[in-house]
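Each in structure tokens, the structures are laid out below.
No value in this document is a laboratory result; all are computed from the given coordinates. What you see is a predicted model; the values in this text were computed from it and never measured. Cβ atoms are built from the backbone, for glycine too; each structure is taken alone.
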Structure 1
Amino acid sequence: MARTQAADYDDRRDAIVAKAAELYGQFGFLGSSIADLAEACGMSKSLLYHYFSSKEDILFEVMDGHVTALCRIIEGVQDEPDPKARLSKLTQGFMALYVTASSHHKVLLNDLDKLPQHRRKTIVVEQRALVDAVDGIVAELSPLLAKKPRERRAATMIYFGMINWTHTWLDPKGALGATDIAKLAVDIFLKGVLQL
């Protein structure tokens, strides 16, 4: 007879993923063992394996959950007709998530190559959708870049370069918060890169 799932099964899985993000964010995927994660979660390794079949499955869930949250932010601004306002709202959403899920973000940026190829491909496809969404906004904002896909893609990657690494230096309790940095990044991007 199959083992029945506990009522809190999904909550326990989510808690494992959150704790894994903290460990992997601090020590890296290779620097954190299943034993370390089980101890951090207050459970045995065998119980942890009841929720996930491998360490790589946990890593995938950390990344997939984060990228899915980023995609939801894009979906949430699609109804904004003005591309400048859409970019601003998108950046505000990204920065708010980066601050509240900085460990997840670090794992995504630092450990993607640790996933098995088929799992890595899934994450890369999702990341590409994020980049394509911003690329589309850039095309709306700049008729010149709309006709130059390589230069437009470079401008899009400059945008992500400005915000993706803020977790390495931004102090959420500092004088400037995520909202301030998002506004600054959009201003620099629009005026400096796109020259609008």
Structure 2
Amino acid sequence: MRTRRDTGGTKLPPRDRLLAAANELFYAEGVHTVGIDRIIEHAGVAKASLYSTFGSKDELVRSYLASRQARIADRITAAIARYDTPREQILAIFDSQAETYAAHGFNGCPFVAASAESPRGGVVEQATTRYRQWVRGVFADLAAKAGAADPAAVAHQLHLLYDGASTSARMDRDPAAVAGTARAAVTAVLDAAVPEG
């Protein structure tokens, strides 16, 4: 049975191994396609460890999506930090998204994939709502700092482009073309909504 180990060679705690297995398998194959037994086997832990740590598959899915949001938030925060102006920071979010498209193992947005498989009102919808509110909030904050007259409307447009670019990169398998098109569309939105200077 395979177990997850950290880079130092020490065995990771069961929670970390379960979450690593969930991240790998759920992202590659889907939260409903992958059963608990596969997660447990992949993590190299006893079934009791999953239930004592997470309580249920739903809680493991919630933790998986929270970890995905944290990764995305780290990527976006790092991209924003590289630039000084809100306009450059908005464009940097899309540039960092383009880097993600080109990365090995890119399989689209984990929230879109999980939502497509899940009923309304459950843990997936709750996690997805939190994530989407966070992304839109980042765009609204930057649009306001850039001087947009209606930051919420600009944020909605940018979020639509962000979602569409991710889905298109996954479906069309042409990340460079998608990234260039998305950047051009974002530039057009900003040119229309944000005063020069």
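Data for the structure
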{"read-out": "When distance in nm of label points 7 Å out along Cα→Cβ at positions 27 and 139 is computed for each of 1, 2, the largest belongs to", "value": "1"}
{"read-out": "Structure responsible for 14.4, 46, with Rg and Dmax of the Cα atoms in Å, for residues 51-122 alone calculated and labels 1, 2 on offer", "value": "1"}
{"read-out": "Answer label among 1, 2 for the case where relative contact order in percent (Cα under 8 Å, 6 or more apart), calculated from the coordinates, equals 22", "value": "1"}
{"read-out": "Per mean count of other Cβ atoms within 10 Å over residues 99-106, the highest-valued of structures 1, 2", "value": "1"}
